[in-house]
1. Figure out for me which of the structures I, II, III the number 0.93 belongs to, where Cα Rg over 2.2 N^0.38 Å was derived from the coordinates.
2. Hey, mean count of other Cβ atoms within 10 Å over residues 339-346 derived from one of I, II, III reads 16.9; which structure?
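Read-outs throughout are calculated quantities, based only on the coordinates presented, and are distinct from any laboratory measurement. Everything numeric here is computed off the predicted structure, so don't read it as measured data. Cβ atoms are built from the backbone, for glycine too; each structure is taken alone.
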Structure I
Amino acid sequence: MTATSAEDHAVTDAEYHASVSDRAALPWHPRILQGGMGVAVSDWRLARAVATSGQMGIVSGTAIGLVVARRLQLGDEGGHVRRALAALPLPGVAERILSRYYVEGGKAEGRPFKAVPAFTPEPKRPLNELTVAGNFVEVHLAKEGHDGLVGLNLLHKVRLPTPSSLYGALLAGVDAVVMGAGIPRDIPHMLDLLAAHLPAEVPLDLPPAADGTRRALRFDPAELWGEASPPALRRPPFFAIVSSHTLAKALAREPVSRPDGFVVEAPIAGGHNAPPRGKGPLDERGQPVYGPRDEADLTKVAEVGLPFWVAGGYAQPTRLAEALEAGASGVQLGTAFAFCEDSGIETSLKRRLHEQIRRGEAEIVTDAVASPTGFPFKVATLEGTLSEQDVYEERGRICDLGFLTTPYEREDGSVGMRCPSEPVDDWVRKGGDLAETVGRKCLCNGLVATNGLAQSRPNGDVEPPVITSGDDLSLVAELLERHGVEGYRAHHVIEAILARTPALASSGAT
């Protein structure tokens, strides 16, 4: 963490204008953006499959440094991570990461993964290096061998790794950045700075230090290069995920927060949802109730004058055509891609979900309190996962990854980290409200387990997964029926959507 004055952090006009002089636009607007689903559900294989099918593939950058470290400890089957690390231009970084995490032939079954430090306001250099490298690896592999479009998805609620995550993706030539789960006012400017190899900061939203300086995490790319000269970088377009036309207009109003486009997401989309605008009661199942106020007016979004894509329920017949008619550039799809054979969900979990969907028994619940972020989070109910209360209770409260922790000020004025999903006594000791712990679940470990990288505990327990999904499973059911027990691929999703818009299907337009 740095405590800096405004003067210390100031960037000269010349530096800033140099940093924004090469803002890239997409060479064309894809009709379909593949949703950025983490942790590593939207992995490089899925994003590459979508990009090579003529649409935009998007990798999830959430916790990707941890994912890469665990892939290396499993022996890096196929050598993909090591191949990508060999292309990382930062001097010495790949060698240090391999020395720390790579296990020839893979670690012994049941042996715990080596711990990766959690982010704090003062991350050590090895953690910054791993985060930069992880995002570089995922984007590099997704872009390898073709000229399609590959984007990066991050969560604004996972704030501290953001600068190092973005920088790694920029080094790999990412084509776009997409961010949701919060209000990303600071990301356009952060991209401007990082593309020029300039320092970027994440404010900690805490009172100033005793001497009046503000608290922030500071990431300086120059510290990673030493005597080497960094390459010229292209600043990619940034698309903010919003749930309302009001927020879209507010972000576009000021040059420093103005994105290059939007993804307009409805409440039935998977993952984190924006809370309802009205703070009404929950339904009989404990789900938030959404109403007309929570529906974005696409006509007003179009008036902003920036490209946008719509998400949440747009895998239905005719919905792409409706979106285009409303002025959108296309649609974003998550759920249908999440359950395809190219996604990162562990195969046995995927098969069990497929069977539920085939039988019409799949159940998606919008859990109002599970996520430590405070945002509603959609969960697919499945035996043996954190969707079951007994599994959650048996696991107990362990918080050792820390991606959803937030900074707080200790009594002595120093800064600590806490999470409402950590042990209750720890949370309360850190000044947290006891009521905020009720129903919270460890999404960090659960989402990592979903892609087959579950941590083994010393007592023999293995972290249970948690699976998120959108409400609309109709296209998944249709594709499973059409393609049988072997499942369907990413290109089948794309073909099905474009075929439902006859003008696009006949012209081959993207």
Structure II
Amino acid sequence: MVKDTLKVLFLAPEVVPFAKTGGLADVAGSLPSALHRLGADVRIGLPYYRMIKEKGIATRIASERLEVPLGHLILRGDVLETETEDGLPVYFFEREDLFDRPNLYGTPEGDYYDNLERFTYFCRAALLFAREVDFDFDVVHCHDWQTGLVPAYLKTLYKTDSFFSAAVSVFTIHNIGYQGIFPRERLPTCSLPSSELHPGGIEYWGNISLLKAGIMYSDAITTVSPKYSREIQTSEYGMGMEGILHHRRTFLHGILNGVDYGLWSPQTDTHVPANYSLEKLAGKKRSKEFLIKEMNLDLTLMNRPVLGMISRLSAQKGLDLLVQILDEILALDLGLVVLGLGDEEIQEAIQEAADRHSGHMGIKIGFDEPLAHRIMAGADIFLVPSQYEPCGLTQMYALRYGTVPVVRATGGLDDTIVPFDPETGEGNGFKFEPYEAKTLFETIQQAVKLFNDYRAWKTLMANGMKADFSWDRSAKSYLELYRSLFKGA
């Protein structure tokens, strides 16, 4: 008999609106609410970073001086509680020496040297806290390598613990490139038995990998798009994990991420100068004018396409292609606005191009959430030329804002964007496949050419604005997966 209400412990290293470095936080902030709307009892857990403390979020003590084994040590830390806007409990695992730092995972020089200790503590504390407060979860949903030890603990240390005996684990890979690799000599920190140090366990090419732990010990593995689940089983995209994933392929599921239209909708967005909809597009024009002025661009661009890009400035995101053709792109008599932070060489190349093309190109280094919304609303074309992209959310945001995506055919970009066919009026964007600057430029040229055909362009915009990539659809798939695993079903 299937339980009426599944209890889900949702563990992630970052969650919007509390702490964020990337798209993982958006997922972890939106999916629990969608699951809750479908009837699940969801509780969220993450570390209590300085970033959260500085927000001044009201909290209360949920547990004082929780005792957490870390290797041969016993560390004590408090657990603080707050809730999301829709009332979901959120638990912050506090330990000042581990989490009260300027950044979440490291500095520009590299990862924090004690990340193994930091996230081992988080994983162990989350399970011990659940037992302390008697939250007898049915499913623990873990995200990325920072939570990879949780499935391992359920299958080893807590295998005979009656409190956890009925629970199952789901492990979601957001980006296979981040693998949580540490020297094998540090296994005692995790408190896992040495018998788990083998190719079918946590051992990975002579080291240990927390990502591999999540893959090998979980009851189901998910990725954030169907195509990415297939791509990471290949040598091109698997980052060395392809053989492991192929071995566990019957447990691997690709579920497309969703969009929180409560935060990303031109009809209600509080960050844009004018709200708009498909039926009333005047606000789109006003948003474009506002963006042009804000980024000190030439007002003649009101009649030409403005391209937008909001991204980590790295080769993975296709910026190495973009910098090769910036001058050619700007020669098409258009505007380009870039928002992001990342590789210093790429940042410098983009800044130099902006200086050369004053009035036609604007750049802001850093992350600015309100500006991200204004770029989404004010641009005509949105660029996502990623080398690989597990899912991508920005292209789905762009569709709702009537900002036409130009993407590379990889991962979730390929799953969500269909090339526009002027003959049939079907499709929602532009797509290229060979990872080459030449093909990116040619695809941008196609988009710019179609921009001059007002009727076709409006049809293309409408196709995107009508698309539904809401979290409710994705949450149903997760709930079905949970129920298929739950031992009481």
Structure III
Amino acid sequence: MDKKILSLFATAPGKDIYSLAVSSIEELGMEKMIKKGVLVGLSGGADSVMLLCFLIEYRRRTADFPILAVHINHSIRGESADRDETFAKRMCASLGVEFISEKIDVPSIAKENGLGIEECARNVRYQEFQNIIQGRKDISSIAVAHNADDNLETVIFNIFRGTGLRGVCGIPPVRDNIFRPLIGVKKSDIINALVCAQIDFVTDETNNETEYRRNYIRHKIVPVISGICDDPALMVSRLSSNLRYDDEYISTCADNIIGDDTSVKVNKLRGLHRAVLSRALIKFAKNNGAELSAVITNSLVSLIQKDNFSYNLPGEKVFVCESGNCRIVSQRELSCYNYFFKLTDEKNVLEGFDADFIVSKTKFDKTCLNVYKISIQAKISSAIIVGDLVLRSRRDGDTIFYGGMTRKVKKLFSDLKIPKSYRESIPLLCDDRGVVWVPGLGVRDDGNKDGTELYVCLGIGKGESLSKIRMRSTSEFKPQKA
């Protein structure tokens, strides 16, 4: 087999393929990835066989590096899939290349997750590749055998999905730890070179079934395009290469604006060119563990003209802009927490909130409050209290007589520009009549000062579990004057 590889790259078509692949490696910085050891996705088809042969030859001509061939049996084609697995195993044995095969029930996984077979197979394949190299110190990069024809089909497919610039750039030659040295090589040249060198490969019979979208493009659309362009794969390859530089520049501009920020002022985004803005939003979402589709990105581009808005994202996340500050939070963080604590004349531990509520008939000694990160205090006349004191979450219709008038708590929060995501979690001190005190704001003004004085304090712990109450925000708000 080694002699066949030598003869493969001694033929004219083999020499051309080797030259094109080396050019891609040098121009796109793949050398470092290769030297760290390579996992080769080996289906047994012509492309992956050529890729493995090329890397073996490249290693012989340059420097030694580990090669691991991995075959994924997707359990889609029955006996023919088992045939391909056996072929790949025997080929690697003849070449002395380490080989691993995994059999995964893709149809069941696709059904369970509501995915198409093609998409699910791709996801499973790449995930398994990553899983394999995570447990190894000698292999850190992944080589896959996409070629110029694959890129042509991808660009056509993306165009009819209404893609942006990145979609027309086609299949990225390098992305994260994955690289594609054959991306500039045509499929026909690969097959021709292998046949000339008498190197065997297998053929996936499903490639001829046009119910798969990519196959339909390959067998129905590309032949029509070939009638008006002698070499569509080559022309689109040039297009993708040219546009890739433009996309990289615009993306770099966006990355420089967002950096690693997980919150950003909306004014920083306004005025950006639309091309930079969309990428800045995508980068910002990525910093927060979220992904934006083109539809969502376009919606956010329109919304950033507002200082206050929210937009639901996949994965139970929400893009929130409050008072001109943009964040991405979980839906749970924005949800209303319904809690109710009956209070006693002592220290009340608010379970689950890393906070205490203290009711005392004597003034607090400051030293006893040093255990808290923040403490918010008030003095209340016992004469205004009717029934028992409780601490609870806000309810629709809550009002407080404050500043000489009855105010809706919701309106009070709005006037003070308290972010919506904080309002539902601010605890209210209440009695049988309603709201007595809004921590950080004011005490109910009933005009009755005859009773004894009570001192109340909300003490917020030094941990970070207070995200459920978010009372840290109220210490920044001053009571509104009448």
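1. Clearly, the read-out refers to I.
2. Working: I: 22.6; II: 16.9; III: 12.6.
Answer by label: II.
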